[in-house]
Structures are given as structure tokens and as C-alpha cells.
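> I've put the structures underneath this note.
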Structure 1
């Protein structure tokens, strides 16, 4: 029989709030919070293991929950008040799950013969990371490598802004040094996006094994990446300011590379 939870003081509910708010709790418990039917379905398809399902029967039927899992021991029916306490937004169909995260290493990556990758240095804002993961999914890049990360890749805000694309991409977090060594080892040419570059992105050949390296909006790339990449590239700027949002810049560079590759057709 499915357990009903009607109090926001319930220990399970209080724990979900902790998991949403603190990266340390997610790490210590080895659990992540996924909200929304689409995001959950993508997570399951990627091999993520669901540990508990919380649904509001006033919003979503128990029959739909069976599409995810038939084990009633993992399912909890929560009241609308409780759902509002733990949900980031009401448009997520009344369902939220706890799941065990899957972390990949560079050794786990299986690349195409002529790969294309996105490398991010010290990405800070979950919204930017989420938007870049959506671009990566749309372009079907081989992997997204996050170096010296300042945000948790399974932060609920990342999952939400990525509309689940954190589960559709191969995402690796590692140090910059490891990433640089791995690129050279796999003969992947690296292109640093930098305002100081003299070469424009649309005049650059991305048809070979390639990786674009993006920095933060505030500071750009550190010198170790600017000096450690094969080439520096930039996007022409004709306005009053000298930078675009990092997720927008990434999309511009990625889809120029995809155009040159005939979109992998």
C-alpha cells in the first residue's frame, strides 16, 4: 500500500528540502532530486536508479506513476501542501523523485572517430550550465567536460534549466590538468574562446577532432587554459559591450562546428 504524507514536518520531506538546498547533503547521501515527468523519464533512460518517488495524487494519477516504477515501497503520495513545499515549480506535473547519481570519468568516454566536445572552466551559474547542456544535446556533441567546477552538475537548478539534458549528455567533472592531458593523449585539438584572440570562429576549421573551451562570464578563461590550448578564437563584437552570455557564445561556436560537419549527416 502506498504511504500517504500530509505533513511538511515529515522527516522524508525535510530531508528532500536539505537535498535540494545543499550540495554537501547530496554528496553525503549520494542522492539527487529530480522534478518533472520528462526529466525523470530521461534520467531513467540514461540508467539512473530511482530510490523514492513522491507524487501528489491531486495533480497526477497513480497510474502514471506506474509508468516509472511498480514498486509501491518506493512510492509516497503527498498532499498538495507538501508538494508545494518541495516543488521548485507547480508546472512539473506533481511528481518528484530521489535518485542515485551517475558520475562519469574521462576513461568512461567512448568517442566517435571524429569527436567534438565542449569544455567549461569553473562554470558558476546553474542556469548557464543547464543552457549549455541543452545546446550540447541539440548538437549531439560527444561530451561536456566541466573543469574545476564551482557548481554541482546535479544541482536541482541545473537539472531544471537543462530540462533533463544533464542525463542525455555524457558529462564529466575533472581538473583542468587532467582534461588538458586527456585532450593531448586523444589528439583532440582545443580552441579557447578568448577576447584577446585574433582569429574569428567562423574562419576556424572545426572539422577535425575538436574541443571548444569556454570560461566564466566574469573573468573568461584562466591563463593556464589560454596558454594550454592549440588555438584562440573569438566571436566578432560590433556593439557597445564586449561579451555575450557564456551559454549563447557556446551555442554560436557549437553550431558553427556542426554546420562545418554537415550536422553529422
Structure 2
């Protein structure tokens, strides 16, 4: 049984599909649970929490995506408020996604950094894992995590990993997990595949980032949590292990990191 460690069940690209149907579709493909991840606290989080509350094996996070870090409504969420919200319901098992995105730069980099540091501090205070979004910002991601996490209990995951081997190694050194999406199945992803092959077996996760980045054989389509098995089976073959063993191991890793998710 697989676990989709990162998806967005509330996203408009699902064209009004009932989240319960997406969960049932995934269960039929051997997916036993998933995390619906928050990108905007102000107008998205209540819906995400409602979805998680309604489904037994769906959990959620709370956080502000770096694309939205410059919004006044997101900046108005103080560290204290973020901590209070993160503690408000047992279905909230992580904080994020937060990080830095220098590829799109939809928010000023200063706002992204301030938001990222706020989310890290909230993780340290609550003990919840951090869900990190990193794009074209490897050095700053690594340095901020090291600076803010020094001497703390900080833990987390590099979500939808597609960065450098140097960032993967820095994250592993900090005790973080590495999560791979459908990108790793693409034919032009040889460098990423080489990294994925070398990640320690007790630090690797799988995800869809649905509705984005559908893996082969669904590339170009709307991604669904059910498709996480394609990514998982690809990684299992890449690493030379049986799919059922890899599914079990990545699920164990998930519950070790997201230790507030009931098995």
C-alpha cells in the first residue's frame, strides 16, 4: 500500500471532482493515505481541513507557498497564529509548503525568506515536520535550514525534489527526507534518477503533487493521487527492489516523519 505524501485535493484543476471520489479512486489502486497540502492559509486552509476531516486516511498541512508569500493576507499570519492553527486539529500533521522559488519569483525574495523562516520556527515550536518547496534556490534553502535548524528538533521533507545532488546531501545531513514526484519518471530526468537511486532507503518518500506533474504513462494529463503507484513502481525498479517492499518502506518512512498521522 502506497501513501501519497503530497497532493492538493482542493485544487481547481480537479474541475469540481468530489475529493471522496479521488480518495476512493486512489484506494482502488493501493493507495492507503495522502496529505492534502496547503498553499494559502487565508482562503484555502479551511477547505483543506474540511476535506481531511471528512476522509479517514487523508491528512493535511498548513502553510503559505512561496508564490503567495508576498500577499498581505498571508503576511498577516504571525508566527504565533501559525503555531496556534497548526495545533488546532489532529488532522494537521505538517507545516508548509513553504520555501523559496527563484524560478518564478511570484513574490519578492525578501518576503519568501521571511515566510520560510517563520514556517521553520513554527515547526521547531510545534514539533511538526516542514514541507519544503525549493526551486532554483538551492544554496539559500540549505543555508536557511542550517541556520534556523541549528540545535533544534527541526525535521522535514524536500517535496517534489528536482534540485541538485548538493541540496539532497545537505537535506539528508539535516535529517530531512527526500520525496520524489512524477518528474523522476520522465525520460529527460536522468540526473534526478541518479540522485533518487542513491537516497538512503529510510529517507525516501513518494508523492504526486496532484493535480500537477503526472508521471508516465499519464504525463500531460491531470494528475491524481491514484497515480503515485506509477512513481513508486518506477523508483522501485530503478533501485532494484520489489514494488511491494518499496511501498512498505516508503509508507514506514512517511509515518516516521509524519508521526501524528495514524497508521
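Since every read-out is calculated from the coordinates, none of them should be taken as a lab result. Just so it is clear, the structure is predicted and the values come from calculations on it, not from any experiment. Cβ atoms are built from the backbone, for glycine too; each structure is taken alone.
> Starting from the value -9500: which structure in 1, 2 was helix-only ellipticity at 222 nm (-39500 (n - 2.57) for each DSSP H run of 4 or more, over all residues; to 500) calculated from? Don't skip to the end; give the middle numbers.
Numbers: 1: -9500; 2: -12000.
Going label by label, the one that fits is 1.
> When Cα Rg over 2.2 N^0.38 Å is calculated for each of the structures 1, 2, which structure yields the highest value?
Largest value of Cα Rg over 2.2 N^0.38 Å: 1.
> Once distance in nm of label points 7 Å out along Cα→Cβ at positions 33 and 57 is calculated for all of 1, 2, which comes out largest?
Working: 1: 2.4; 2: 1.0.
Structure 1 comes out on top.
> While we're on this one: Hey, Cα Rg over 2.2 N^0.38 Å, for residues 177-216 alone derived from one of 1, 2 reads 1.23; which structure? Spell out each step's value before the answer.
Working: 1: 1.23; 2: 1.13.
Working through the options, I get structure 1.
> Quick one: FRET efficiency 1/(1 + (r/R0)^6) of positions 17 and 81 (r between Cβ atoms, R0 = 35 Å, to 0.05) came out at 1.00 when computed from one of 1, 2, so which one is it? Provide the component values of the computation, followed by the final result.
Numbers: 1: 1.00; 2: 0.65.
Of the options listed, only 1 reproduces it.
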